[in-house]
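In the part that follows, the structures are each spelled out as structure tokens.
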Structure P
Amino acid sequence: MSINRRQLIHSLGAVALADLLRGGAPHFAPKAKRVIQIMCPGGVSHLDTFDYKPELEKRSGQPMPGGEKEVSFQGANGNLMKSPWKFVQRGQTGRWMTEMLPHLGAFADDMAFIHSMTSRTNTHGPACVAMNTGFVFEGFPSAGAWASYALGSMNENLPAYVAIPDVRGIPPSGPANWTNGFLPAEHQGISFTALEPIRNLERPGAISAEADLATRGYARVLNDKHAELHFGDSDLRARIASYELAGRMQLSAPEVSNLASETKATHELYGTGDSNPLLAAYARNCLLTRRLVERGVRYVQLYCASRASGVDGLLNWDAHKTLEADYSRHFPILDKPTAGLLADLKGRGLLDDTLVLWTTEFGRMPTHQEGTLGRDHNPDAYSVWMAGAGVKGGATHGRTDDFGRRVVSDVTTVHDYWATVLHLLGLNHERLTWYHNGINRRLTDVHGHVIRGLLG
């Protein structure tokens, strides 16, 4: 059979584009095949969770040395304020953690902590976007989109990248946290939850399965002919691929969302039947997360809390005024379901090649806001952790001063963080690029260094 020059160019272009949309091979042998990123919007206080400061306890109620007149995001600050809760040592490593996370504390030896994270902004929306995309401005691809672009999905009937918002609402800046940015549309995170399945996916009852398949087949023929006329249009190919994936998901998505097929013991492990409806809802999202990665989804972004409301700290971790009351609500919601997810992954052998990340957008001040019992934003220091594939459990990177106000060793940026995550996925962050507006763009911009001390 003869083939003309135009057909050859089209065929080669189609093959190259198909590889692009599916994702390619890693740059070197990966430690992790998939990622679960737990994101807690609101700026979780490192000083009330994972960064223990005895000096802060000792000098609580006194002015902060050198910061007596410091003004932060919402205004003037008062004196130093210790955590309302005790810190306890957990695991063989003796990791100091708040007593309010008893279930998560059982995994202290699996976690590697960064206590020296910093942000370029102290505003929630840009800081959340920066944590998830590497840039404070919207429009750049999220880490999940980059993973999808680089590696693709391990199941052609499910998306490579799923974002699961909290039942309380979407995070600050909304879908900008899971956007594909300038990458092909196929790499945008597909957003759904255990309570709210993917919209517009179910086949209308008036249309038979046979008619549906026939229509999709006919549409595929039309799409292929149209794409042949525009074979250099990657956006068109990505759009076609997205619609075809949606068609395949009509069969796969209902199955993966069917939590009723799980055992009673599994539901109890996560807490899906808890009397606290917010805890139960987050627990169901955690269980959905395990089912997704188990079936080949490459990257799941799981949210615990939402955007700010008219009352600070009500819907997320933004405890400006009543830290003790706010975190007393949030801690139980995060604790048991997240620990259940880790236990389930570990019990099924999935933690061996799944990287679990816990993130937030910035930290809090060691002082109380003037006239309140809450803490203001602190972009100069916060804590995050990772566990699972390729991670050196019990490791610690970086340190803050005696009050947790600023980083004093191993200052870490989001670019360092994502360089490390990409490394665990077998990707060189300097080689993972996309040409856009005259620049080879990266998740790590022009920065970033792999944090070797966290690698197992």
Structure Q
Amino acid sequence: MNPFDLTRRHFLEKVPSAMAGIGLSSLLQRDLFAEKKPALIAPKAKRVLQIFCPGAASHVDLWEHKPELEKRSGQPLPGEEGFSSFQGKNGNLMKSPWDFKPAGQSGKMFSTLLPHMAEHADDIAFLHGMWSKTNTHGPGCIFLNTGFVDEGFPAAGAWASYAMGSLTDDLPAYVAITDMRGEPPNGKANWTNGFLPAQHQAIMMNAQNPIRNIDLPKGISLKQEADSRDFLKKLNEAHLEKNPGLSDLQARMKAYELAARMQLSAPEVSDLSSEPASIRKAYGMDDPNHLKAGYANNCALARRLLERGVRYVNLYCASRASGVDGLLNWDAHKTLKSDYERHGPIFDQPTAALLSDLKSRGMLEDTLILWTTEFGRMPTHQAGTAGRDHNPDALTCWMMGAGIKGGTSYGSTDEFGRRAQTGKTSVWDFYATVLHLLGFDHEQLSFYNNGIDRRLTDVHGKVLKSILA
């Protein structure tokens, strides 16, 4: 129609459909911008909580009982006498300082270092045959988070954000909750968007440091801030029209819009004072150990984010390496017993309470829980010490929640815990299973970058069907 022929009657006829279109585009904007991919499999999970213990938490001291290691403690490791690993020569076999006892109806042997976690034995599927490509902390953390040893590849949470979009307009799709002691080895590379559009990187926060730069400056009213934001949006849109395809600019525009909405939503979700006394006690949020209380508050924050629609949450328990091995994370080279007696209680009660809380709220029906660390530890003691060196040939990770068959164990290491032996499981198998539970075929979910259709699982991976409910 020629606009000069538009009558008042025609205009009024078109207004209702035009307004409906505007409303519809607003409602669809989040999902369209997220580049949501069609799910190919009926999803069991719609959100993920990934708990990460940096420092290489020992599988033979936490999750995998080795009777032969106990029996032959103090003897040389057969066939590897004097073996040199990451920090040098290894001594004799060293049993765990903690007893293992059966837990739950499954009778899963659990370390007595983690009595609260033992209460969830029947809900967890353990993967005892996992291995890593590296024995160095930074690349090891990157590998377990992204499927690649080198930096620059998207984290699993970024892939979930790219594939599924957000469940809420007012909070990010992907959040990384760092430990109060600091970031893990290699820092933000653990939750990067890599080559995916920039809006899929995680927002970093924790209970001690809520999202930065979100409060209004003093003396600025809401109207002034809204007017400034509208003007900035017009400038950005004009620039984007002249320079299409700038994902960084698109992400920045979306970040401004999200930040505006989060000025209302973020203070509420991070206000832990509203948690009842029963929850605070269960988690240990007011524990006299300030490190335990800090992690407990982060656990409560993780639950609040998940129940308000955040798609993927990384929750870290411990941080980077330090001048004293085992002080800030699980890297117990010299004094395993005292180091883990520091870290175990910080992790145990708050994590178990978080799992119980999610279960009591019915959230485990559609929430997938992952526990990961970068690699395992040697069954021997490091020469001249009472600690364990790095072991990339064996580690344990586990899954729990939506679509998982609890009370199961898949794979195993040899009789001492030195190497993955049966059911060998790669990080690509791990994430192929995660994507399957989210409704995606890991071989079909890809992103074209530098001439290659890249995947979270690289060119590997198989779904671990034996741990699926």
Structure R
Amino acid sequence: MNAYIREVLDGLKARAPWETEFLQAAEEVLESIEPLIEKNPKYKAQRILERIVEPERTVMFRVPWMNDKGEYIVNRGYRVQFNSAIGPYKGGIRFHPKVTLSTLKFLGFEQTFKNSLTSLPMGGGKGGSDFDPNGKSDNEIMRFCQSFMTELFRHIGPDTDVPAGDIGVGGREVGYMFGQYKRLRDEFTGVLTGKGLSFGGSLIRPEATGFGAVYFLNEMIKAKGDTLKGKTVSVSGFGNVSWGTCIKATELGAKVVTISGPDGYIYDPDGISTAEKHKYLEEMLVINRNSCETYAKKFPNAKFFAGKRPWEQKVDIAMCCAIQNEMSGDDAAQLVKNGVQYVVEVSNMGCTPEAWKLFIEKKIPFGPGKAANAGGVATSGLEMSQNSMRLAWSAEEVDQRLHAIMVNIHKTCLEAAKEFGADGNYVVGANIAGFKKVADAMIAQGLV
């Protein structure tokens, strides 16, 4: 490894060895951009690596709220504003009991390069709380969101930082936060994306991450002279990302056969491929977002595997759509043994290093999350544009723009990988292309 890169990584590990997710993300990016660093001494001279791995600002605050029993509860809230070199901070808000500063730093760091790849003027950021919305009433969630925004509102704005949804934060939560922001600032601006259609939201936004990932997958397959039609697909998760993936994969002729939850996974030999099944995925989130077993009760031909992951099934394509590090090295080895042909990381850092490195070693095309799942934030960027222009585009126009962005991201990744001697390696291509645009903007703007 390049001595400069090793120096930076060693410094990160010495300062915060407990930030395991962030250190994993930083190591992946910095290792893969080594050819670019070797070729361009300006990045070392300007100390870009030291600057780019540090958030520009991190906000941490308490979130006090009252539950339906009248009890006082206190959670912890965060906003990590990682990099604004190419635009206002942009990235989701995650409500999950396992959210930590390390989680949000890794997500904000990844978001910086993902947003760069979209070619839209958006910087990188991420926020959230260790609040668990599961099992809470609408009123409890409203009170929490209002308390959360009562602090966050002073740090965000349409030209400063534009949050969106993420795990645990859907249209309901975005609506409550937007309402409180509007109340506190006395202005109606596009400061949050993923809003309801009645107050500035964009068509296709809930499906966008899944749609975009399938568009990226389709380009990967076309690059190999292959076709998506007739392929079997294993998907994890059953939230918006999985839902959009199932819809678009079905539309393009593939058959999705699995979904999963914290309790295990579903195998449906008939395919999760009808409007009824796609509609039920939405209902499952309301029934219990921690369980997918209800699917097997609704559709008896499907089988539920308690406590297991879907990667043991023999499929042509695997798409992880749930959470970070959900696919281990052992899972990857099982997929390889079963003859998997393509793997796409739709969740952020969904594969452990052992997993994605095995796919690359075995010459199995692997699409990293910062490229493949950029459709969500790309469509958020399109929502920002519609809000700024006071316009609402049709679903067809948004989908067309999303498709064009994903095709361009795929092309950009392949070209960058080839230029730096890693032909076909999407990890190298995505990281170099995403990093270069941000780093060059940082140099142009001086030591800030």
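When Rg/Rh (Cα atoms, Kirkwood Rh) is worked out for each of P, Q, R, structure Q gives the greatest result. Ranked by mean count of other Cβ atoms within 10 Å over residues 355-362, structures P, Q, R are led by P, which has the greatest value.
Any read-out appearing in this document is the output of simple, stated calculations on the displayed coordinates, not a laboratory observation. None of the values given here were measured: they were computed from a predicted structure. Cβ atoms are built from the backbone, for glycine too; each structure is taken alone.
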